[in-house]
Structure 1
Amino acid sequence: MTYTALRIDRDGGLARLTFTNAAKGNPIDAVLCAELCEAAIELSEDRSVRCVLIAAEGKAFSFGGDIASFVGDLDSLPRNIKRWTTTLHSAVARLQRMDAPIVAAVHSVCAGGMSAFVAGSDIVVAADDARFVAAYAGIGYSNDAGSSIMYTRRMGLGRARKFLLLNETLDAPAALAAGLADEVVARDQLMARAEVIARQLAAGPTRAFGEMRRLMASVADQPLETQLELEAQALARTAATSDAREGLTAFAEKRKPVFRGE
């Protein structure tokens, strides 16, 4: 597929997903939702992808929902929201369930649904000028893009609720303290640091990472016994992988393992 609002670049096992509609502030509109859906399918079906690094071009990471398109046809907006979230939410779900971990490098303003989208990343690296904006309540809207899930997983239910209801803006240090960001670095070091983390993950045991990601996604809604069994089943599947055999062999031979994502 030819993308217009984003770009996918591959570098070995590392796939970079970059939002490219910088002139408009990388808005979440019908085009971006559809393209994210296709990108999620492409990335999740490519077993050579071992880590995804999300970034954005332009002065702002994203201003969130495309307000201009909302205002243009208010009567059709409820129907359009159902259309757009069909593709956007499919993208969120597929990216969450794939094996490859996700790293996000966030700069400047990251608002609304895009803030929720990057909160679903396994590692969020924020530039020191980053601002995470709840945004929804400010225009009288409830939240989407997995925000109720991703914010709660990162910040806890009470903190996530406060963030959304009070329409808060968290600067980089506040986002770090709340758990919305995992690291804060100088703006000129953002991509370098995010790439270091992404390349470390891309060189890791990808199938094991996938099992870990899915186990962490189910931990909040499964009874103890069910979650323990899910862990046992996942571990058994991992034990059958080539990377697990390499890990054990390397440990016994006192050398660094060379994982191939298999």
Structure 2
Amino acid sequence: MGSEGHTDGTVGKALDILDMVARHDRPARFSELLASGPFPKATLYRFLQTLTNQGMLTYDADRGTYALGVRLVRLAHAAWSQSSLAPIALPYLDELAAETGETIHLAQMDQGQVLYVDKRNAARPVEMFAQAGKIGPAYCTGVGKAMLAFLPDEALDHALARQSFHRHTDHTLDTPARLKAELQAIRARGHAFDREEHEPGIICCAAPILTRSGRVIGALSVTSTTARTTLAALEERSGRIKQVAARIGAEAESWRFPEQG
């Protein structure tokens, strides 16, 4: 979160405020934003006014609340088309979903966290955290660990510094040392698991999406529940998951896919 001394100046502060509004997951009052952020009252008010004037936020005068604006929807659509793996991966996700009947997740790394960019629901849908557009933790999700395992050392250190290591379940790897040991094993076998590490009952097998040079540009997973299947059964699909991930990576590279942070 930024502050008055934000190294990215005015633009950085404005983006921090947009993030603050987004984190509420609903329209937020001025008092809520003031309480949840580091900005003085006058600074926050000035930025909210500017962002509203620019269409980045909308203001509901009757309720006194701010919400993300439609201009962001246009920008998000452009980003989805230009910088997301989703358009490239779309037919591959459809194909894998039809084959498995399970939930398929497509993700990319965003500042050390997982950004879910697309999803296919299972034939019998299951309620879970991961949804397209949501940000999730990298250290306790299959797609997150699959990407972390193949990052170069400097990028990995940067990403690990951004993990909370909150213990979501009894299975969560809640220290850097435990996670690093797991990442070594993932790199050796080429795929990752979620062993109910983020949500009870939710398991998955995931593979990184890499360029030919080995650069991480995303990850793909087949996700299910312990009530429906086992990790061993999901691992039987690991070869196919890696095959599809490789096809997405090859096509993305041919489209000159941009570097990811």
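Things worth noting here:
- The maximum of FRET efficiency 1/(1 + (r/R0)^6) of positions 16 and 88 (r between Cβ atoms, R0 = 30 Å, to 0.05) over structures 1, 2, that is, the highest value, falls on 1.
- Winner on Cα Rg over 2.2 N^0.38 Å, for residues 112-167 alone once structures 1, 2 are ranked, highest first: 2
Every number in this text was worked out from the coordinates using simple rules, so none of it is lab data. Note that the structure is a prediction, hence the values are computed from the model and not measured. Cβ atoms are built from the backbone, for glycine too; each structure is taken alone.
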